[in-house]
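Derivation of every value follows stated rules applied to the coordinates shown; laboratory data play no part. Please read all numbers here as calculations on a predicted model, not as lab measurements. Cβ atoms are built from the backbone, for glycine too; each structure is taken alone.
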Structure 1
Amino acid sequence: MPLIVTLTPRTHQDRPDARQPVWRRLRRHALALVAPLTLLWRTLFADVRQALRASDLEEALDSPHQLDAEQVVTGLWQRWGEQEARRTLPILIGETWTDLGTTLAPEMAMLAGQPMTFLPREAAVQQASDAYVSEEVQDLWQTSLTTTRQLLRDGTRRGMRAGLLAALLAQTFGLTPRQLRRLTQAQQQMIDAGVSPAQVHHTVTQAVATGVQQRVRTIAETEAFSIVNLGQRLAMEQAAQQGGVVSLVRRTWIITDDERLCIWCEQIPDMNPDGVGLDETFSTPYGPAMQPPVHPLCRCSVEYSL
C-alpha cells in the first residue's frame, strides 16, 4: 500500500506572524515538516527490513561472493525505500514551498519592488527540488550500504552462519556505521560478562530500535531545515530577478542562539562579517556552503537584505 504523508494546511492563526524575525518564521515551517519526514523515513526503513526478512538473502550469503548479498539489499532498498522516497519527498517539498510563499511575502516584495509570491512550479525550482531529492536519497543509501558492507565483513571474518547474518542484516538495516560499531562492542561486552543469550538478544533488539529512531529523527530534522532554507533561497532569487537587484542582495548567516548552538556554527557570522552575495557561498568551518544546514541537526538560517 502506498505511503501517504501530507502536511496539515495552516489556518490563518497558525501562520507565522510577518512581524517576527524571518529566522523564527522559517523555524516554524521546519518544525512543522519534521513529523511527516519522520513518518516517511521510519516507514521506509521498516519496509526494507521487512522485505529483507522475506527475501532470499540467506541464499545469497551462501554464495562465495559478498556482492551477491549486496545486490539483494540494494534491490530491496530501491524497491521499498528509494522509489517511495522519490515519490513522497517532492510532495512534501512542494507543499512546504507553497506555504513559504505567504510567509516570505514581505521579504520578496522588498527585493521585487512590488508584491509577489513564490512560484514553486517554475522549471528552475522543480529542477532544484529534483536535484535535492536525488542527492538526499543517494546520501542516505550510501550510509546504509556502508553499514551493510561493514556487517558483511565482520560476519564473514567471524565465520557467522548465513542464516544468522541474514537475520542481523534485516534487524539492523537503518543504523549508521558508527551505531553498528557501538552496538557490536556493547554486545561483545555483554557476552564476555556472561550475560544470558536471551538478555543479550533483548538488549540488542531494544538498542537497534532506539538507534534507528535516533537516525530517523536526525534525518527528518536536518532535512526539514534544509528544505526550508533551500526554498527560501529559491524564492528570494525569484524576487531579486523580478526586481533587477540580483547584484545588490546581501545574505547574512543567522544562528539559533540557544543551548543547542554548536561551537562551529557560532563562528560562521564572524567568518562572513559583511555577508555574501546572492550567488556567493558562505565561509564555514565545514567548507563553503550556499546555505544551512552545514551539519546534521543544524538549525541556522539566512537573512536577505539590500
Structure 2
Amino acid sequence: MPLHPLLEAAARVAFAYLRDQYGLRRRRPLPRYLARTALFLASAPLRPTLEADMSGLRVTLNTADRTMARSVFAAGDWDPLLVGTVFRALDDWGHQYRGRTLVEIGANFGVYSLPAVAEYGFARAVAYEPEPTAFGLLAHNITRNGLDDRVQAVQAAMSRQEGELTLSRGAGNAGDNRIVGGDLGTRRRPVSVRGTTFDAEVAAGAIRLDDVGLVWIDVQGHETEVLAGARSLFAAQVPVVVEYSSAMMSDEQRDTLSGLIADNYLALVDLGWSALTDRVRFQPAWAIHELARPGRPLETDLLLL
C-alpha cells in the first residue's frame, strides 16, 4: 500500500538524513538549517529580498517565496535528494548530459538552471519564467554571476498553444504561481503573461534540441499543457523531469498526462520513491497507469526516459 504523500516526504528526509544521503548532513547541518530558516521567516515582513550562496554562486531571493527561496537561504540548495537522484539515474541509464544544455520550464529565480551550469556540468541553460518578479531575479542572478553567455532567460510561460495566458500568483507563497482559467477562486493578483510552446521555441531556434541534455518542468499543475505542446521533444528522446501532482490536476489532465508519458517514453523513474529507498528503479513508461491510477493520490517527480 502506498504511503500518504506527506508521510512519504517526511520519511524521505528522515531516512536520508540518517544515511547522510548525497551528503545531506554536511549540506544541511540541523542547527544552522533551523536558525537560517527562522531568520528567513523573520525577515520576510521586513525586506523583499535576501542574498544567499547556491552552488558557488551569489543569488538574490524573494522573501515571499516560502519554499524554494527559503530552502536556498537556509541550506544553499533546493531539494538535494531530488537533484541527486536525477543525476544518479541519468548516469545509471548511461545518458550523456554533461557539456550540453538544460532547459528549465518554470525557472523561478534559477532554481535548477543556475546549479546546472555551476555545479552539474552543463555547458548552457535556457530558463523560462513568466512571473515578472521572479523573472527579474532570474535575470539579475544570471548577470551578477557573469553567466550571460551561458544562461538565457526567457520571460514566457509554456503551454499547448501560443497566446496570452493568465498567471495567478500564489497567496502567501510567491513560489506557488499557476496558470489558470477564468475562475481564480481565492487566489490573488492575476497577471497576463506571454504563452509559447516548446515546439514554437524549437522552431524559432531558441531551443537547439540536438544540444539539449535534459528538460526540467516544474509548473504547478500545468505539466500536461506543456507536454501537449512539445511533440518535437518526444521525437528527440530527450530525458525530462516533470512534477506529477494529482492534487493540482483535474481527472482529465491526469489521464492526458499519463497517456503522453506512456505513449512517448520508454521508461520512467519515480524520483520520490527512489530518494526514499536510496535505490534507482527503472520502470516501463506504461507503469504510470498503475502508479497514478484513478483514486490514488500521487505527489512526486518523475524522470522520463
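Tell me which of 1, 2 gives -21500 when you compute helix-only ellipticity at 222 nm (-39500 (n - 2.57) for each DSSP H run of 4 or more, over all residues; to 500). Traced to structure 1.
Please compute volume of the Cα convex hull per residue in Å³ for structures 1, 2 and give me the label with the greatest value. Numbers along the way, then the final one.
Details: 1: 160; 2: 128.
Structure 1 gives the largest value of volume of the Cα convex hull per residue in Å³ among 1, 2.
Name the one structure among 1, 2 that mean count of other Cβ atoms within 10 Å over residues 110-117 of 27.9 was derived from. The partial results should precede the final answer.
Working: 1: 16.2; 2: 27.9.
Working through the options, I get structure 2.
Quick check: 2.7 is what I get for distance in nm of label points 7 Å out along Cα→Cβ at positions 30 and 54, calculated from one of 1, 2. Which structure matches? Answer by label: 2. A value of 15.2 for mean count of other Cβ atoms within 10 Å over residues 118-125, calculated from one of 1, 2, originates in structure 1.
1, 2: which one has mean count of other Cβ atoms within 10 Å over residues 78-85, as calculated, at 17.5? The correct label is 1.
From 1, 2, which structure was P(r) over Cα pairs in 5 Å bins from 0, in percent, for residues 190-261 alone = 3, 15, 26, 24, 18, 10, 4, 0 calculated on?
Working: 1: 3, 11, 11, 12, 11, 9, 9, 7, 6, 5, 4, 4, 3, 2, 0; 2: 3, 15, 26, 24, 18, 10, 4, 0.
Derived from the structure labelled 2.
Set 1, 2, criterion Cα Rg over 2.2 N^0.38 Å, for residues 166-221 alone: the highest-scoring structure is 2.
Given 16 as the derived value for relative contact order in percent (Cα under 8 Å, 6 or more apart), which of the supplied structures 1, 2 does it correspond to?
Details: 1: 22; 2: 16.
The read-out comes from structure 2.
Quick one: distance in nm of label points 7 Å out along Cα→Cβ at positions 70 and 102 came out at 2.3 when computed from one of 1, 2, so which one is it? Walk me through the numbers on the way to the answer.
Numbers: 1: 4.9; 2: 2.3.
Of the structures listed, the value fits 2.
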